[in-house]
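Engineer: Each structure below is given as structure tokens.
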Structure P
Amino acid sequence: MNGLTVATPQHDHAPHAASVAPGGTALAPARLPPLHAVFQPIVQADSGAILGYEALIRGPVGSPWAAPDALFRLAQGVPATIALEVEAARTAQVAWRGLELPGKLFLNFSPQTLRHLLADRGRLMAALLEAGIAPSRLVIEVTEQTPIGDAASFGVAMAVLRELGMQYALDDFGTGHANLDLLAHLSPHFVKIDKSLVRGIASCSRRLEILRALLRMMSAFGGRVIAEGIEDEDELAVVRDLGVTGAQGYYVGRPATQPAAQAAQHVRQALASRRIAVFPQMVRSGWSGITAGRLLRPAPTVSPAASNDAVLRTFQDQPELQAVAVVNDEGRPLAIIGRQAFIDRYAAPFHRELYGKKACIAMANRDPACFDQRASLEDMAQILSGENTRSLADGFVITDQGRYIGLGTGADLIRAITEVRMEAARYANPLTFLPGNIPLNQHIERLIEAASEFHACYVDLNHFKPFNDKYGYWKGDEMLKGAAAILAEACDPARDFLGHVGGDDFLVLYQSADWATRMRAAIRRFNDAARAMYAPADRAAGGMHGEDRHGRPVFFPPVSMAVGVVCVCGEGVAGLQRLGSQQIGAAAAAAKREAKRCADGMAVLDFLALSQTLPA
């Protein structure tokens, strides 16, 4: 925040230098223009109560020094800057005492001023704060716009604040000179996350993941997080649901000379709402973290001059060995010998007699696949799309800085690729990139925990399989992607959660009040778009001829959307908490079966009534 901060040279013992006003007139620290303070509220995100107010200094209204940046340009030397910050703090405290506001007072100081005030066991800081304000109500913000210098020595200086009974915070964390080393040395009571990391967090999955990581880190340090720069209700809902302690920004409240003693009504309503924020989802590739070293199997090697008979004895002595590498005296791989191909050759007539005593390098695979142990699974997967399919049978060589350390098998590689792709598909569908089953279940759990009312809409496409069989999977994929796009447009991204269960099944978790209008419009749009994908003859006939699962000829109508809706409202919310989230899937499936029998394609059932018919 723009408060009592300034960028200045880092000279703790710089000579006293006069400052120069915009007109060229010398301005000593004692001749500062009249200052006044404004206060911006910080609310507790879990309750809407006031956590405190940040004091921001201003110059005379309408003057060249009205803005804080202009004020601090007057103080070009260290002594002048310290004098300005001290006077600003005094001004803020005097104004604060007269307002009788709740919560804590947050005061900004640059690191150089804090080093000065906290020297000699904080004698100057104690004198500065003799304004009738209890130290426990003061939070000293360390601005991140200037370097702190040695973090360890600064941490020792800041420990004096604890002895004086005050708390302190790191301001604008995530920009400037803030770093993790500073957190470790300071262990602040609060970290204020810079607005650049908060702005747009309701739609940016990367910012959300960064804030999640910071929250976990601050929990380990025993500190609390305040999110700055909150601009709208959606951002406020996200930081609340993430577990952020405090929120600050223009949506929460603008700086004022006489701020209100409680949060604005729209802020309290937003924080008290049972509607949960929809967290933006990050598409997971599944590749990260898996390297060639994870697939390494220790295996013996042979020299290029070793005989084929010697290699055969190695395979006979170690039945589990799938291959051996041929390496030179420096330990660098030259070739690979796969067990199965090698044994098959020996089964040929006269092979042992002709080749048994010859050097093994002559019949080895001299173009083996080689990977450094740090190579990613994605890099290794290129084998599957290449022409060197022998690498899958023989395996591949794993190296460290070019030297042999072991082998990997094609079976292990395929297994690893399959597992990570299946895991990734649980987070995001690879065709539509919509959230998969795990994010869907997590969102349902959050809805239950918050006791939120919602409508679970299970979407299925009637007669999709016959269409896919006749027109081809690529045409079927286009229809699925079209359905996903139409459903996405029928959702408010801040309130509604759309997931792809798999195949032609989708699930929408609506918190929007106009969910029915949105869904019926989606049904109409999809049905029209689906008919347009048929050939002219099939459109004219009103459908297409095909076969059912028993091979009997059947006439299939055009693909259409069916939506089974489960209302979790009123008493149904309490019923959901009693039965658990696993009931939602069963209830939605039952509603979907009912929707397939409805002429308009949508069936709406009450969860509380429906749950009585479901297995426990």
Structure Q
Amino acid sequence: MYDYEDTLTVHGVTVAFVPDIITPKIERPMRKGAYEKGEVELMRDILRPGDRLLELGAGVGVVSAAAAAVPGVEAVLSIEADPTLIPMIRETWRLNGVTNAELRNGVAMARSGDPVSFYVRANFWASSMEPDSRPYERVETVPAAGMDRIIAEFRPTVLSCDIEGGELGLLDEADLSGLRHIVMELHPKVYGQDGLRRIVDRLGEKGFLPADGPHGSSVRRFDHISVAAPSEAALPRRAYRRWPIADPRVLVPTCMKNEGPFILEWLAWHRVVGVTDFLVFTNDCTDGSDRLLDRLDDMGLVRHMPNPALATEAANFQPMMLRYLPHTRQFREADIVISMDVDEFINVRVDGGRLADLFDAAGEFDVLSISELNHGSNDRIAYERGWVTELFPGHQSPHPGQKKAHRGVKSITRLSPRVTAVRNHRPDLREDLGAVRWLDGSGRDRRDFLEDETANGWDCRGAYDLVSLDHFPLRSLECFLVKMHRGDVVVANKSVSNRYWRTRNHHDYTDSDLSRIAGEVRAEYDRLLSDPELARLHAACCAAHEARIAALGGVPEFETRKRWIFSNAWRGETVPEAYRAPADADADAETAD
């Protein structure tokens, strides 16, 4: 036993002051109350009567002594690899009257096996199983404490782990079903950001999600989904699936208002592409879109809901939908989420044109952001019943110069412990839980997007090799005028501007091939229309769209808009007589951008 003349009090725990163990580098944080502060506070917060704590890496016994003193704690089992510390831990327990704890010398391993080498250093906190990071004083042969046997034998409800990097891979195959909480000190300096990512993801697969912790702290608390308390911006509480995900649940949430004629083509396209779930939020529809979506809901093809903004005085329909989204069952059960609009088509350019092909080509990711490729009006003035993907093949340059290379994106977001929120163009992610893999449409790393959380787009040059987001924001001139009348789907009482037309009406290129899955999409579209009620509702939406176009004829605001387009922004060679501006028209009239 040690000889000592003094003691220290650390977080209410009495510790023998043994200079050979409590070196100056440890003494200072002990006297300041910083030593093991995070672990002790977490133990006192999460332990409950009847709990059984398994501690891997006991140090000098401060955390285990504090935990054992929590009223009602049934038992503590501490596993410490450094033989030098075994007497010290026992003395700490004796000084604090600990009677419900057991101590074993051993190295925590994934599986039981032969004894292993342990490298003892002058500072006990630096001792570990790896020999190369810094000099060591001696090598001890220590029993392998296999997690398979220890967990089965001890039946812990809480796990504390501080083993200087040995946590990598330790719990990958362990049965953690009996645990409520895991408190783990992480050591990315030992195994890097990819190793940290692996630890967090494996725990996520077992249903343990990281709780918010002190910024910059290496100690993390992971709560089982059965006890995790959702935060205000909580994401779904469920286990995450390992990549590659077999048959992933892919959810598209979207807002719609008066999009009836275009819904079935968009739905058929993305069902073929590989989207499994559609969550459609509508507001103030007057063209029958809501009734058509109700029928699709009855058929089990979409989930149609009123926009939650309708229950408040909020006018931000899309932001309100996205805030509400994590509370839905569809989101909780999804593996992948893609927030997008009904005028946007995911065009996978590899193999069979499915999302599965894209995922195989790109490899594992947290986010894959797709650059938009805007299709212009293709000189079409009148609305025509038909597919937008066939009527408007012309689009802007896929190889723009630097000045015109910035384009918006929509993001395929794989739900993981790193995702904290899903927004319209991109998600928010935590960078303290392992390397973030953010790719573009060519599978290139684009971590630069993490540097500016307000960014909704980037330089699109070279970003279309695997996938593009073919965007049909204008359709025909008559459709554009109806869109102007409808108003913005994101914010109420906001109309699209003339600038919106001018910057998107480009159709000199036809490089984007939309025929790869066209046959399958046509078959799915015909299958949808084989339902008589759905066919009737679709036709009614088309008729309502045509009626709205007729009603807008002669309305001064829309006539002014047409005159401006034909005088300033029309790319076609001829303008029909009926659409020509009168001689005294104010050709330069333009609404505010």
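None of the figures in this text is laboratory data; all of them are computed from the coordinates on show. None of these values were measured; they are calculated from a predicted model. Cβ atoms are built from the backbone, for glycine too; each structure is taken alone.
Engineer: Thinking of P, Q, which structure, once P(r) over Cα pairs in 20 Å bins from 0, in percent is computed, gives back 16, 30, 29, 21, 4, 0?
Structural biologist: P
Engineer: Comparing FRET efficiency 1/(1 + (r/R0)^6) of positions 446 and 526 (r between Cβ atoms, R0 = 30 Å, to 0.05) across P, Q, which is largest?
Structural biologist: With respect to FRET efficiency 1/(1 + (r/R0)^6) of positions 446 and 526 (r between Cβ atoms, R0 = 30 Å, to 0.05), the highest-scoring structure among P, Q is P.
Engineer: For mean count of other Cβ atoms within 10 Å over residues 246-253, which of the structures P, Q scores highest?
Structural biologist: The maximum falls on structure P.
Engineer: Still on this structure, I have one more. Suppose you compute helix-only ellipticity at 222 nm (-39500 (n - 2.57) for each DSSP H run of 4 or more, over all residues; to 500) for every structure in P, Q: which one lands on -8000?
Structural biologist: Q
Engineer: Ranked on distance in nm of label points 7 Å out along Cα→Cβ at positions 454 and 550, which label among P, Q comes first with the largest value?
Structural biologist: By distance in nm of label points 7 Å out along Cα→Cβ at positions 454 and 550, the leading structure of P, Q is Q.
Engineer: Also: Assuming 16.9 is mean count of other Cβ atoms within 10 Å over residues 150-157 as calculated from a single structure, say which of P, Q it is.
Structural biologist: Going label by label, the one that fits is Q.
Engineer: Another question, if that's okay. Assuming 6.1 is distance in nm of label points 7 Å out along Cα→Cβ at positions 142 and 470 as calculated from a single structure, say which of P, Q it is.
Structural biologist: The value was obtained from structure Q.
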